[in-house]
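As structure tokens, here come the structures.
Just so it is clear, none of the values below were taken in a lab; they were calculated from the coordinates. Only a predicted model underlies this, so the values are computations on that prediction, with no experimental measurement involved. Cβ atoms are built from the backbone, for glycine too; each structure is taken alone.
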Structure P
């Protein structure tokens, strides 16, 4: 059976959300076992079987919209999307059309409005995050102050070591002095000019700057939890989890 984590956030009753783990699929090592990505070298039959099983276990009448993620800032409206659009976020106001993001260390962020009329999902690796992918996703909602966000499993702040150029990129993309201060706090000096970066803190700073105050999650580290999560930094040849959100049929 497909193994999923149900996000703990106070959504309206018609919002569905799930985050897969690496457990419960049919992929073989090093993709064992519930890999959902076609681009990593896994057998296509195994991936398609895992995807089919996922949709069935979540009670979805159709496959989620899978994206060709490129660490960019393109946001796609699901009903108008091509088969596999190149984008790093999607949103919809139609029931049973799940938005899906695949990750293996990058931060997946799920969104919904408090009225339960729209959902969205974004892929926030550090490049997309500092260039505005969350900003653009929030802009797809009519009222940012009515948006809630859930931060899914990502590489944790104790193990995400980056260079000074990453800190510089975030500061350059900041939305004001308050966000710059939050960004600087999210980078702790490490060794030889390196920093330990807190992706979730950076996402919270960005979302707060967009007017979003209802932010949840950020509780799982992909690199240190090898039994549940894939991690690109831990083992470069690996699978991908999926974070999904959708509107249920009323």
Structure Q
């Protein structure tokens, strides 16, 4: 899967990158370059810039000097963290608690990307949401459900890793919550109610979303203007996991 930079909207570019399982199966990954109200830029997630994508990003950002911050949003997307920190030494580096633990030698800012204080710091440009009722960092490193979802206000684009997945196939395709949901729901009373409440808030947030950028796919979901809104897509995804949520709630309350 060749790297490419996709202009989603004015001020938002999505990097469709390569990520191979066992060095063979390329499931892809993503990062996004956004323009800030300050006139500078930020990078959502880490991806080592190379080839034509590197040239385009550097050309747009004064050879990287205009990138003010790197916001790592998925605790289990860590492969490119060191590389991008080296490529963009002038950018403030933010990560989840797991990013910091995995690469403690990097020049991390004090705030984590899951922190409310960080969300307030970037509130002019971004609205963040973090799933509730589920483990944010699971003890099982194969469970990659949770991430920090980031809405770029100016372009009405939602950047999301793994928590929501897209399959661009008729009949069996569409937007879905990551299949590990059943394994990360917290085994306690109220966990499902918290998740449903969070999902409802996400649906409301997506009423103002024109485009979803999801990881690990070649194609992206069509924009809301194509006929099905982002809010409708998330609503359908929630309906698909109804039985999983009901079963968990019967067991734990």
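Can you spot which of P, Q the value 25.0 was calculated from, given it is mean count of other Cβ atoms within 10 Å over residues 71-78?
Values: P: 18.5; Q: 25.0.
Matching structure: Q.
Ranked by relative contact order in percent (Cα under 8 Å, 6 or more apart), which of P, Q sits at the highest value? Don't jump to the answer; show the numbers that get you there.
Numbers: P: 26; Q: 14.
Going through P, Q one by one, relative contact order in percent (Cα under 8 Å, 6 or more apart) peaks for structure P.
A value of 0.65 was computed for FRET efficiency 1/(1 + (r/R0)^6) of positions 103 and 207 (r between Cβ atoms, R0 = 41 Å, to 0.05); which of P, Q is the source structure? Mind dumping the intermediate values first?
Numbers: P: 1.00; Q: 0.65.
This figure was derived from Q.
If we compute distance in nm of label points 7 Å out along Cα→Cβ at positions 47 and 231 for structures P, Q, which one ends up with the highest value? Could you put the intermediate results ahead of the total?
Values: P: 2.4; Q: 2.9.
Comparing P, Q by distance in nm of label points 7 Å out along Cα→Cβ at positions 47 and 231, the maximum is at Q.
With mean projected area of the Cα convex hull in nm² as the yardstick, tell me which of P, Q scores highest.
By mean projected area of the Cα convex hull in nm², the leading structure of P, Q is Q.
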